[in-house]
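For reference, the structures are reproduced in the following blocks.
Bear in mind that the values in this text are calculations on the coordinates, not laboratory data. Here the structure is a predicted model, which is why all the values come from computation and not from measurement. Cβ atoms are built from the backbone, for glycine too; each structure is taken alone.
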Structure P
Amino acid sequence: MIDVARAVVKVLRRVLLELWIQPLQNVLRITSEGHAPVHRLLNWALVPPKDFGWLLMTLGRVNVKRLEGAEWSVTYIGEDYTHSEKELHHVLFSDRPRVSQVDRVFIWQVPGMMLQLLEEADMLVCEVNRLIRWQPRGTKLLFRSPPWVRMELDVSCPINEIMARIAGTRRQDLRRAQEQGFTYALSRAPADLNLFYHEMYVPHILSRHQERAIIEPFEAKQAMFRRGGLIVVKYEGEPVAAALGHTVGDTFVLGSVGVHHKHFDLIKKGVTIALYWYTIEWARQNGLRHVDFGMTRPRFHDGVFWAKQRWGMQVRPYLLNHTHWLFIAQDPPTPLRRFLNEAGFIAESYDGYRCVVFEGEVACPGGRDLARMEKAARQAGLEGLLIL
C-alpha cells in the first residue's frame, strides 16, 4: 500500500512539474526580461501560480539539517527542489561543514520550532517558498535574501555616459583588451553552438566554479540559440570566446559566456572583457536599450557580482526564483558577523534591495567605511545599506 501511494505521488509530481510549473517558467524566461507594460502584467499574473506549483511539489514537507563548522553552527531548513543547501556550505563556511539530518517536518510546524533551534545553533537559515512570509517573533536579527539576482546595463544613453559608469580600473582593462587585436561577429551557425558548448562553456564554467559549477544541458543552450545567436570573439582568425544570448523586446539577454579551453591564457589579455564590451557594442548598433548580463549570486563581494558591478550593471529581480533565504539569529558570534559582512549579502527590503551590514563589525575588503559602501551599493542599483 505504501509503495502504491509513493508511485501515485511520484506521478502527480511529474504531472505538476511538466504541465504546470515548466510551462509557466518557460513563459517567464521571456517576459521577465522585457520592459514593456505587457511583460510586467504577465509577470504579475504568472509568478504566484508558478510559486504555488512549487509549493505543492513539496507536499508541505521540509528538511531540518545541522551544519557545523569550526567557529559556528547553522541550522538549515529547506525543501528538496533546490541546490541551495550545497551553496550554503560554501557561503557560510570557509571549510566544508559537518552535515547531519535533524528532522523532516511540515512547513507549518517550523515557526513553533524556531526559538528552540536557535538555542542549538548560532544561526537559522530557512529556505522557503516565496509565498510564505514568516515574521518570527522573539528574534533579534532577520533579513531575507533571494537565491539569485539579475544584472542589467542601460545602453540607451550616449557612449560617454556608459564609459563614465564603468569603474576606472575596468576602463583601463578595456583599453588594454582593445589593443590585443580581438575581433567579433554574430553567428547563427549550429556548428559554432557545438564548439561553444563543448569547448568553451563547459570547460570555462568548470575551471571557474569547480565543484560549485552548475552545467546547463545542451538542449537549454540550443533553445536560446534558436531565439538568438552567438557573439563570437576571434584572435588571429580563430574563435577563442563567445557569448550566447537572444533579444527580448529592447533587451539583449546574455545567457552564458565561455572561453576556449585551449586559450585560457587569453583571459589575462582581456578576452572576457572584450567579450562583454562587444556584447554592449552589438546591442547598441542594433538599437537595443538594455543588456541583461544574466544571473549572479546575491552577495556584494562575490567575484562574479563584483566584476559585473564594475561595468556599471545594476541589480534586477530574477523572477524564476521560487524560494527566498530567511536568515534568523539572536546573538551571532563576532566571527560569524564578520564573515557575513565580508560576503555582503543582498537583502530584500520594503523598497527594493539593500546590502546587509552588521553594525560594529564592518570588516569589508579594502577597509571600506559605511559611506563608501552606501555609495557602491547605490551604484549597483540597490537602495543603500540594511544595518543590523
Structure Q
Amino acid sequence: MTKINFRRIFILAGLGSLALVYAILWIRMIATQEQRVGADFIGHYTAGRLARSDGYTNIYNIVKQQAIQAQVVGFTFDESQTGYFTHPPFIVPLVSLITSGNYVASFLRWTLILLAFNVICSILLVRTLPPGYFCKSELWIIGLGTFLFFPTFSGLMNGQDSLLLLLGTALLLHEMLNHRDLRAGLGLSLVTIRPQMAIIWAIPFLVKRRKILWGFVIGGAVLVIISLALIQVNGLLDYIKILRVVESGMWDHPHAVDMPTISGILRRNFSALDQSIYRSIMWGGFAAGVSGICIWWARVKEINEQHIGLLCLLGLLFVPYAHYHELTMLLIPAFCLMRLFARKNLVSSSNLAMIPVALSLLMMPGFLGSGGLKYPLTYLIMVLLGYFLLFPEKILLITKKADQLSGKQAK
C-alpha cells in the first residue's frame, strides 16, 4: 500500500511540476518582446496577415513576408534572418482566423487552438490502449502525462503546428488498430504538414495494408487541391522560390545543429563538412531508411503497434530535417510500447501509467546548464523505446533483477 501511495505522490508531483514550469516559461516568453517575436509563430502570423490583407496568392511572397515581420520586430530583416513561412497552404485558413494586427493577441489565440489539438491527440492516444487493462485514475494519469509531454510544450512555446503532425499519426494508429484502414490513411494525410515526414510514413504501406496508402493518397490529394485553389499558379511559383531560398541556406544556420535527425548528429560532430556532403549523406540515408523499412515490412506477416512504433523512431532519425518540437512524435512509439506491454501482460498497469510523465521528467534535465545532455537523453529514450519494441519480453528480466535487488536491500 505504501508503494502505491508513493507512486501516486510521485506522479502527481511530476505532473504538477511540469504544468507549473510550462506556465511560468510561457508567460515569461509572451511577456518578453525578444522571445515572442523570435518564436516560429512569427512565420504563421505573417502568412495569416498576408492572407487577410493581400490574399492567399501572396502568402509566400518573400518581400511581403519581410515587410510584415519588420512591422512586428521593429526593424528590417535580411534574407538570412527572416522567419519565412514555408508550411503547406492548407494550414493558413485556420491561422488567418486568429490573426489580427495585434501579434500578442494572435499568439494567444493560436496557443488555445494548439491546446485544443493537444486535448484531441491525448484522448485519441489513450483510446489506443487495450480496454479494461487500466483503471479510470490510471487513464487520467496517462492522459495528463500525454497532454504535458515536454516536446509538445516546446512546440507550444514556438507556436509550431507540430500537433497537427501528432494528430495525423494518432489518427493513423487509432484507426489502424480498429481495422479501419481507409480512415487511418485519411488521418495520415495530415502528416503532409511536414511533407518530408509524410513520405517516410506513407511509402511502407505500399507493401502491407495498402488500403491505408490509398486513404493517404485520397486525403493528400484533397489537401493539395485545397492548397492550389488557395495560392493558385503565382502563389505556387513563390512557394517553390521560398523553399529554394530556405533550403539553400538551411545548413549554415545555427538551428541546423539543433536537430534530432542524422543530419543534426552530423552537424554537431562534423561541423566542417561541406553542404553538398551533408545533402548527399542526408538524402542517401533517407532513401536507405525508407527502402530498409519497406524490405522489413515485406518480410513480416502483419503490421501491428510494434512496427508503427519503430517506423516512427526510424522516421525521426532518417527524415532530412526535423526540430526538437517534432519529438512530440515520440508519444507514438511510447503508446505502442505501452499497448504492447499491456497486451502481453508484461508490465503492471500502475507502472505503465507512469511512462508519459517519466519521459518528460527525464528529458527536462537535458536543458540545464549548457544543455549538453539535451540530445544524449533524447537518444537514450529512443534507444530504450526501440529496444523494448523489438524485444518486449526483455522487460521481465529487468523487473526480475530489480525485485531481487530490492529484496536484498530489504534484508
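Name the one structure among P, Q that Cα extents along the principal axes in Å, for residues 142-245 alone of 45, 37, 20 was derived from.
Computed on structure Q.
Can you rank P, Q by volume of the Cα convex hull per residue in Å³ and just name the one with the largest value?
Structure P gives the largest value of volume of the Cα convex hull per residue in Å³ among P, Q.
Which one of P, Q has FRET efficiency 1/(1 + (r/R0)^6) of positions 94 and 358 (r between Cβ atoms, R0 = 30 Å, to 0.05), as calculated from the coordinates, equal to 0.35?
So the calculation was done on Q.
P, Q: which one has helix-only ellipticity at 222 nm (-39500 (n - 2.57) for each DSSP H run of 4 or more, over all residues; to 500), as calculated, at -11500?
This value belongs to structure P.
Where is FRET efficiency 1/(1 + (r/R0)^6) of positions 46 and 278 (r between Cβ atoms, R0 = 25 Å, to 0.05) largest, in which of P, Q?
If we compare FRET efficiency 1/(1 + (r/R0)^6) of positions 46 and 278 (r between Cβ atoms, R0 = 25 Å, to 0.05) over P, Q, the biggest value is for Q.
Compare distance in nm of label points 7 Å out along Cα→Cβ at positions 54 and 110 across structures P, Q and report the one with the greatest value.
Sorting by distance in nm of label points 7 Å out along Cα→Cβ at positions 54 and 110 in descending order puts Q first.
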